[in-house]
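What follows is a set of structures for review.
Nothing in this text is a laboratory measurement; each read-out follows from the coordinates by a stated rule. Computed from a predicted structure; not experimentally measured. Cβ atoms are built from the backbone, for glycine too; each structure is taken alone.
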Structure 1
Amino acid sequence: MTKSKMISFVATQKPARALEFYTKSLGLKLMSDDPFAMVFDVDGAMLRVQKVHELVPARHTVLGWEVPDIAARISELTKRGVRFEHFSGLPQDEYGVWSSPSGAKVAWFKDPDGNILSLTQF
């Protein structure tokens, strides 16, 4: 499996809103859209946003991006309407950034279906 490309999956009950979010808010390139899924290019990797009838979003992160400058990316995404999450009991700064014990900085946001996505700066 180490020489095989990874494909990421996330689900949506709101395809029109998901399409707008993933293209306009996140800036991903739509590769295809059919009755079953929308396929996006994420820096050469495939993200399939599956169109489903029922969805219970996971209570944990389902997709994440490694970024070189988390503050700059938060600023950029906030201008595009993305809201960053604050979780009770987790020490986060005013932008929603948590500094992990390893020194990594992590911030979370949700897509239109409530799927939890993240940014991480190592």
Structure 2
Amino acid sequence: MFTIYHDPGCIFSHACLVVLRYAGTTFEKVNYKKEPFTEKLLKEIIEKLKIDPIELVEKNHPEWKYMYSKLHLTNEEIIQVLIENHNLIVRPIVVSGNKAIIGRPPKNLVNFIKEQKYNHITNLY
């Protein structure tokens, strides 16, 4: 079972949904703009991604560039910024079990699905 945390207005989210459907996976969609991340969930996802919180920031977003990029924020502070400003989160995020990936580019998801034993997706990419 996969869970995709996505923004319906994001082209990468749409592409990843197509990949998940094509692969025949079972998945749950979570629009994180309507169902925002809690601190606990975001920390769990960051742990599953095996990244630092800064790597989940959309650094080209004007809000990040002009309000936060010059600050020396701790990991905890970055997580708070992401919780308060969900537009700054790189998307989509796909979780399966104790692993997660950022679906940018969508090929990341193809490889992740293969890893999760959905071998019939091999002819995509």
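Some observations on this one:
- Distance in nm of label points 7 Å out along Cα→Cβ at positions 6 and 102 derived as 1.2 - corresponding label from 1, 2: 1
- For -10000 (helix-only ellipticity at 222 nm (-39500 (n - 2.57) for each DSSP H run of 4 or more, over all residues; to 500), calculated) the corresponding structure among 1, 2: 2
- Taking relative contact order in percent (Cα under 8 Å, 6 or more apart) as the criterion, the top-ranked structure out of 1, 2 is 2, with the highest value.
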